[in-house]
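Chemist: Take a look at the structures below.
Every number in this text was worked out from the coordinates using simple rules, so none of it is lab data. Small disclaimer: the values here were computed from a predicted structure and weren't measured. Cβ atoms are built from the backbone, for glycine too; each structure is taken alone.
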Structure 1
């Protein structure tokens, strides 16, 4: 059974990871909407939204957010 995902036009106000579906850098021409992972971080004046190493801005982005389910990793040795 597939779980229904709630998408919101509201920009997240809690630090964490979110999916964004739309045009993160503005819509140009016939470019298709894309799905990107966004990291939301608390900064002194509010929040910063980062996708693929770039900031996304409310004035440019067109789309919706939903919280991402990020796994917690325990006991994984990442040393070579």
Structure 2
């Protein structure tokens, strides 16, 4: 599936906020609520998909346990054009 720049930017923003805000780490739905209508549900879906993929790679394969690292990796995936 191809995502628009707006959807990708929104998804990356969700991941970036979660990565840099301890109370929102891995809390993408809460982050979306905080951002309101400026971020679409499609962006939330992409962010969640990237997070699941990043979690599988970082936590399960490499044993990393810091959730902010998963959030940051999810953002990087989205910004580099990753697609679920």
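Chemist: Suppose mean count of other Cβ atoms within 10 Å over residues 46-53 works out to 12.8; of 1, 2, which structure was it derived from?
Modeler: Source structure for this number: 1.
Chemist: Once relative contact order in percent (Cα under 8 Å, 6 or more apart) is calculated for all of 1, 2, which comes out largest?
Modeler: Result for relative contact order in percent (Cα under 8 Å, 6 or more apart) over 1, 2: largest is 2.
Chemist: Consider the structures 1, 2: one of them gives 19, 15, 9 for semi-axes √(5λ) of the Cα gyration tensor in Å as calculated from the coordinates. Say which.
Modeler: 2
Chemist: Identify the structure, out of 1, 2, from whose coordinates helix-only ellipticity at 222 nm (-39500 (n - 2.57) for each DSSP H run of 4 or more, over all residues; to 500) was calculated to give -19500.
Modeler: 2
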